[in-house]
1. Please state which of the structures P, Q yields 9.4 when mean count of other Cβ atoms within 10 Å over residues 22-29 is computed from it.
2. Output the label of whichever structure in P, Q has the greatest value of relative contact order in percent (Cα under 8 Å, 6 or more apart).
3. Given a value of -0.55, -1.12 for log10 I(q)/I(0) by the Debye sum over Cα atoms at q = 0.11, 0.25 Å⁻¹, point me to the structure among P, Q it was derived from.
4. To test your reading of the models, identify which of P, Q gives 21.9 for mean count of other Cβ atoms within 10 Å over residues 14-21 when calculated.
5. Figure out for me which of the structures P, Q the number -20500 belongs to, where helix-only ellipticity at 222 nm (-39500 (n - 2.57) for each DSSP H run of 4 or more, over all residues; to 500) was derived from the coordinates.
Structure P
Amino acid sequence: MVRGRPRAEDHLDEIAMGCARGRTLTGIARDLGLSYRQVWLRGSTLRLKIADMTRDTAWLDHEARTWVEVGRFWCARQGIELPEP
């Protein structure tokens, strides 16, 4: 087991699924036992990865793309099926 800070890529799928379902970052953080800041930083990592995949920098703009859009795109791209609401 590696000690120290968790990797920035830990919990990306869980965060994306929470965002896709419209959950708040605070709620996601509470469920995962992380701080809001840790979830926000990992969400930003999601945005960077999506921008790299699509070559579209609009994914980096928090006003142009919502967290829900980020989560839904990531889940679709990773083949993660979301339960119906």
Structure Q
Amino acid sequence: MLVRRSLDTGQEMTAYFTFAPCGTSLDDLALAAGARWNIERCFQESKSQLGLDQYAVRTWRGWYRHITLVMAAYALLVTLRRRQLKKACC
């Protein structure tokens, strides 16, 4: 189990059950727990901008194709956004 304390208030604590192999470093566990917010943002943006939750398929194969195309489009948009930010800042 990994327990994290909020840096803002120092009072709020969050617990995570970890199923990592024995010997996994605390740094790696903390990094994985911190990545959660980026993953959630990815899904939220994919739902609102790319229709991740708008599939109307009946088969696993159709669902898989839809998810794959949405994630590929999201990866392209993130790459383009980073390039634009890099150009604007330099």
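1. Q
2. Structure P comes out on top.
3. Q
4. On the way: P: 21.9; Q: 9.2.
Attributed to the structure labelled P.
5. Details: P: -17500; Q: -20500.
Here the read-out was taken from Q.
Each value in this text was obtained by applying a stated rule to the coordinates, not by laboratory testing. Just so it is clear, the model here is predicted, and its values are computed rather than measured. Cβ atoms are built from the backbone, for glycine too; each structure is taken alone.
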